[in-house]
Structure 1
Amino acid sequence: MSYRTMLRSTLILATAATGLFAVTGGALAATTPPSSVTVAESSLPFGNVVINPASTYAYLTVPSENEVAVLNLSTDQYGTPIPVGSDPQGIDITPNGKTLYVADSGGQTISKVTIATGKVKTITTPAGGLNDTPYSIVVLNNGNALYSTTFAGSGFGANVYDLNLSTDASTEVTSFGINGEVTEVTQLSRSWNHKIAGAVLGDDSGGPFDVYTAATGDVVSGSLNTFISYGALNKAGTTFLIDGSYVIDAATGSLLGTISDDCAGAVLNASGGGGYCLESNAIVTLNVSRFETGTSTALPAGTIGTGELAISPNGDLLVGITNDGAVIATI
C-alpha cells in the first residue's frame, strides 16, 4: 500500500450567510458558502481530480506513484489505488461513470480504466514531431475524447488529438492553438454535460484559449494577452472561467469581465452565474455575473490550497487539491 495511514481532519464551519445570488438568464443562481470542510489527508502530492457522475467518488492522479487514488466522498477515506502508466497527469471519466481515461505524460500512452473491475488497458498515442506525450484529457459525449500533449521544452510544438473511444485511434485536431500547435502545458476542461471543451494554452504571454463544440467540431478562439493556466466551464458550456478571474462568453470567445481573486483552482456552478475559488487558505464564493468575490471559508489550520478544484455533478460537493491531501467541502 503506497499510502501512509490516512488521517481525517475536519473543520465544521457554521455560517448564517445565505449566499450570493446572480441573475443568469432571468433566474436566480445561488452560490452557497461551504457548510463544512474536511481534509482526507495524504502524504502524496496529487495531480488532477475528477468526480464520478453519481457524486460518490473522486479519482486523483498521483504522478509520483504512477497511480490513481480512489476517494470515497461519503467516508472521506481512500481505497485501493489503481496502477496506471508513467507520470499520470490529466484524468476524466465517461458520462456513464464506468470508465476513466488517464493521460500518462511519462510515455506515449493513455490508461483506460474499467472502474468496476479495476482492469487497465494501455492505449498507445502518436509521438508527434517532438516525441510528445499525453498531458490533459477530457471525455466528450460524442464517443470521443480530446487530449493535449506535452514535450521536453517550452513553447509551441504540442498538439491536440481526438481519441475515438471505440477504436482507440488518435487523430490530430488542427483547429486548436496557432497553426495547429499548442504549448507544452495546454490544459483542457469540459462542460458538465460533456458537450463543450475548453483549452487554455499556458506558458505564452498572449494568453490564447480555445472553445470546442463536440457535436460540430467547431472551435472559437481568443486571447487575453497575459499568462494563463487553467479553465472551467459550467453545465451547458456557455461560460468559460479562466484562472478563476477571466469570465468568457464561450460562444464568441469575448471577455465579459474580470474577477479580482487569487485562485489555485476554480469552478463554476451549473448555471455559470456563480462559482468557487480555492485560495491558499480558504474557499471563496464567486458572483460570476457581477464579477465579484463573496464569502470566504477558511481551510483547516496548516492546509494550503495548491491545485485543481472540482465540483460534483449534483452540485453538492467540492474537492480540491492541497498540500495535505484532498479537501472536501459540502455546499
Structure 2
Amino acid sequence: MPERPLTRLDYCQFLLSSQINYTLTHFADHAQTWSHDTARRYLDGDKVTPRLVWDNVRGEIAFSERGCLLFDDTVLDKRHSRHIETVRRQYSGNAHGVIRGIGVVTCVYVNPETDQFWIIDYRLYAPDEDGKTKLDHVSEMLTNAVHQKRLPFSTVLMDAWYAAMSIMKQIERSGKLYYCPVRANRMVSEHGGPYAPVEALAWTAEQQTSGKTVHLNRFPAGHRVKLFRLAFSTERTEYVVTNDVARSSARLAQQACGLRWKIEQFHREAKQVTGIERCQCRRSRMQRNHIGCAILVWVRLKAVAEQAQTTIYAVKHGLLSDYLIQQLRSPSIKMTLA
C-alpha cells in the first residue's frame, strides 16, 4: 500500500515528541509510515513562513496597551557543519565567540502585567541570499507589528546591537518608547559640550537615581535622550538610553530593561526542547522549514504549559515520564539477576 503524504503536522509532531535526536534518519526509523526520502521531500517542498507562526500564536496572546516588543538575535550552532547553506561565521553570545551558525532575528511580545511572552515574528539572517542586515530585519518586523498586525504596545526593548539611529528614530515616529543599552564607548554630549564615551561621564548621587539627559553623537541637533547608569554588580555596569525623557527613576528603567531577558528565555527554550538547531539538511529551504516548524512546536508547548500552569520543560519531559510509568508497569525488557 503506498505511503500517505507526509504533512507539516506530522513533522511538527516528530519535533514535539522526540527528546534528543531530531534527524530525518531518526524520524524515518521511528515513523514506520514514511521513508527518509519522503521526509526530505517534505522539508524541501514546504514553505513555513513567519506569517504562519503569527497565525498560530495570535489567539494565545493576552494583549496589553502596556505591552512590549523585544528584538534580539540568536545563532543556531552549526560549527561542525561544512556544507549547509545559510551557515556563516558570526558572533554567538552563548558561545562567547565567533562560530559557524545560522542567525535568527526574533521578535517577542511581552505582557508586563501578566509576565507572559510569545514569539510573534522572526527572520533568518542570510545576507548572501537577500542582502539584508539584522537592522533591516528588525525594521521590517517593527513595521509589520505596527501597520499590519496593529499590535497594542507601548515600548520597544532591544540589545545594544540595535541601538542605531535608524531604528530608534523609526520607533519614535511610531509614537512608541524604547529602552536599549549602549556600548561603553558610545559618544554622547552633555549640555552641548564636547562628546565623550558614556563610560567617561561623571555621575552625581542624584543622577545615579534619576539619570541624565544627553545628546547621542550623529543624531539630529536638539535630539535628547535620557541616559541611565545601571550597576548590576562590581563587574557589570550597563548604560541604557530611552526617549522617555520624563522617566526619572533608574529603578523603573532597570525594571523595564529586565523584561528584555524574556527573549533570551525563548531562545534557550527553543534550543532545548524543539531541536531547532539539530537539523542536518544542507539546503537552505529545508533549514528554513525546519526552523519554522521548531518555532511552531514551541508555540504549541507554550500553550500547553500555560494551560497546565507549568513550564515548557515539564511538558516536554513529561512525555518521558509517561514512558517510564508504562515501562515500570509492563517492562519491554525485564530485569534478571543471577
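Computing percent of Cα pairs over 26 Å apart across structures 1, 2 gives 55 for structure 2. Calculating relative contact order in percent (Cα under 8 Å, 6 or more apart) for structures 1, 2 picks out 2 as the one with the greatest value. Starting from the value 0.40: which structure in 1, 2 was FRET efficiency 1/(1 + (r/R0)^6) of positions 210 and 266 (r between Cβ atoms, R0 = 30 Å, to 0.05) calculated from? Corresponding structure: 2.
When Kirkwood radius over Cα pairs in Å, for residues 50-89 alone is computed for each of 1, 2, the one that comes out at 10.3 is 1. Using the calculated result -11500 for helix-only ellipticity at 222 nm (-39500 (n - 2.57) for each DSSP H run of 4 or more, over all residues; to 500), pick out the matching structure from 1, 2. Answer for the origin of the read-out: 2.
Read-outs throughout are calculated quantities, based only on the coordinates presented, and are distinct from any laboratory measurement. As the structure is a computational prediction, the values presented were derived from the model and not from experiment. Cβ atoms are built from the backbone, for glycine too; each structure is taken alone.
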